[in-house]
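Got some structures for you, see below.
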Structure P
Amino acid sequence: MKAEPPNEPLLILGIDTSCDDTGVGVVALQPGGQVEVRANRIWSQTVHAAYGGVMPELASREHVERIDAVMQDALEEAGIGVADLGAVAATSGPGLVGALLVGLMYGKGLAQGLGIPFYAAHHLEGHIFAAAGEAELQPPYLALVVSGGHTHLFDVVREGEYRLIGATRDDAAGEAFDKIARLSGLGYPGGPAIAEAARRGNPKGVTFKEPMTGQSGYDFSFSGLKTAALLAHRAGAGGEDLAASFQAVAVKHLLKVTLRAAHDLGRRTVVVSGGVAANQALREAFGASGLRAVFPGKGLNTDNGAMIALAGAAAIRAGREPGGLADGATAYAPLANV
């Protein structure tokens, strides 16, 4: 069953269980194509803090235990009942396969039980469309997705068509934040911990070399920066100065590569999304860059269900065929090729 462009608001439920957040959101697709986030509920797992990183099996179990309650919270926030839904979207990849399967099978079962269309959504496309409610986006534009598992730079040629022009060669940006926060004893997750410590630290307190200064392309690298931070820590660098100095160089690296791509390709707009996009220093740097920088709204930076519902809305608006029971979870699912 295909969801047709609506004559009245179409309510779409989105589910994301790609990693360690159980996210369920509700989006209204208006007849004119506009979208409105009606609900966005997230259960962030805390069980992984003791390990300094996500434990896949524990993540899957937590999703199973929490998804019913999170969905009910989302429906209540939206002020609707399950029978009011017109379509369901769920993340199929990339991500942890066991975790993905929880949301994917839940979404399929719900759609089949209600007799409404089901859309398998790409996690990175969800991050890109998370900004759709904040500003009108007309391709072409750049999209920088920076999170714990991804650092990708896309050229969005037209809606639904993506060209991967750059990516990290090693650690993702958020992964580097987590690792440096852990070695500094700042806690988990690392992004908020680094940002908080950086407010009290000196961004020039530790000298770090900016990664990949000689490249002409658009790739990123954080492994060398992470190693330099480890060596500085062993040499006695304070946690707050270390955090501030690392954050300053990481932000400069992300901005410099994106600016070079925008200049070369003639793009004036960039969507910056993913968990790292919540970092205030990153937002300020892009805000002062001269580009039109569009960030997701509150609560839409990290993994969430509303962004998946927004991806589902985009699929319906574009006339894409819905998925079926054969759609499976995929750990590695490129959104586009270089």
Structure Q
Amino acid sequence: MNATTPGPESTPAPAPTPAPGRIVLLTTSHRVAPGLLSWPAWEALRTADRVLCADGTHPQLPYLSEAGITVVESSPTAEELVAACAGGHTVVIVATGEGEPALTDGLARLAGSGRVHMPELELLPASYDLPGARLLDLVQVMDRIRVECPWSSQQTHKGLAKYGIEEAYELVEAIEEGDRDELREELGDVLLQVVFHARIAEEDPDTPFSIDDVAGGIVTKLIHRHPHVFGDETASTPEEVKAHWLRTKAEEKRRTSVTEGIPMGQPGLALAAKLASRVRTAGLEVPLPLPEGGGIGYELLALAVRAEADGVDPEAALRAAGRAYRDAIRAVEGGGAGG
């Protein structure tokens, strides 16, 4: 009698795990014109099963609609978003300006639990800031301050003039001290003065201009005065560059005197050195004034002219000497206090 040995029981194959899908968090820069998105961003939007945005007034939405992309105004929780991706679906979230921190925190919490089969998560920058983009933020902030701040809204060009001088001196001090953090801050303070004055100028009823006009003017000037960069001229040394600059500047200003354009209100040593520089560059022979009886002012003038001829900035040299004198004073003060 033949015994039949039963074979192993057949077990059903496990059901395939459903594909978890994909979540794409699409970020954009408010400093780039809406609709100017990267190609990967447009591809993600076109191929997505659903496109969601919590902000119905998001500046990108009209452009997405024009491109035929349907965007649903929705603020799903992390759990709802994961469920929407089940079965291999792709959901694109058009991020608001805050970047959806509640949603991303929720997704991180789910992923960390180890109990949820998470979809693929992708952060996709759709537009990037260009160099100088933060200047747009500065203009926007200045616009708001000018309207809403009781002090700033009352300021005039004349009232702000003293601050421009102070900030310029503080910038020079930061440069001479070699403090990089201070230099960055002082450059910002000087930039603020430029933006502030330009914002005030927009309100002039007769001859208004804006920060764009200011920037446009200096761009035009720089291009015109650098024909060796933007034109057909050549320059291989700093001296040749300076010659180009002076020639084009003379053509622009059509001045009748080398003294035109020199601010007479600047510090005395700097003024004397600037006048001497103009005389030397123009090749003029101008004797120094020596009135009867002389005087300390004329002696300082002669020193400033001599310094300029030797390639020394007399104003900077005197500041350096002043700092050394300050340190000597503090040394004496410290010695006296300890005695």
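None of the figures in this text is laboratory data; all of them are computed from the coordinates on show. Computed from a predicted structure; not experimentally measured. Cβ atoms are built from the backbone, for glycine too; each structure is taken alone.
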Exercise for review: Looking at percent of Cα pairs over 39 Å apart, point out which structure of P, Q has the largest value.
Suggested key: Q
Exercise for review: Taking distance in nm of label points 7 Å out along Cα→Cβ at positions 36 and 324 as the quantity of interest, name the structure among P, Q where it is greatest.
Suggested key: Q
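For the read-out relative contact order in percent (Cα under 8 Å, 6 or more apart), a value of 13 was computed from one structure; give its label from P, Q.
Of the structures listed, the value fits Q.
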Study note, to complete from the structure: Calculated from one of P, Q, FRET efficiency 1/(1 + (r/R0)^6) of positions 156 and 252 (r between Cβ atoms, R0 = 25 Å, to 0.05) reads 0.55, and the structure in question is P
Review point. From which structure (P, Q) was FRET efficiency 1/(1 + (r/R0)^6) of positions 92 and 180 (r between Cβ atoms, R0 = 35 Å, to 0.05) calculated, if the value obtained is 0.65?
Key: P
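In terms of mean count of other Cβ atoms within 10 Å over residues 236-243, which of structures P, Q is highest?
Values: P: 19.8; Q: 10.9.
Once mean count of other Cβ atoms within 10 Å over residues 236-243 is tallied for P, Q, the winner is P.
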Study note, to complete from the structure: When distance in nm of label points 7 Å out along Cα→Cβ at positions 164 and 268 is calculated for structures P, Q, the one with the largest value is P
Check your understanding: Upon calculation of distance in nm of label points 7 Å out along Cα→Cβ at positions 60 and 212 from the atomic coordinates, which of the structures P, Q produces 3.3?
Key -> P
**Study point:** Parent structure of the calculated result 51, given that percent of Cα pairs over 15 Å apart, for residues 44-83 alone is the read-out and P, Q the choices
**Key:** P
Exercise for review: Please state which of the structures P, Q yields -12500 when helix-only ellipticity at 222 nm (-39500 (n - 2.57) for each DSSP H run of 4 or more, over all residues; to 500) is computed from it.
Suggested key: P
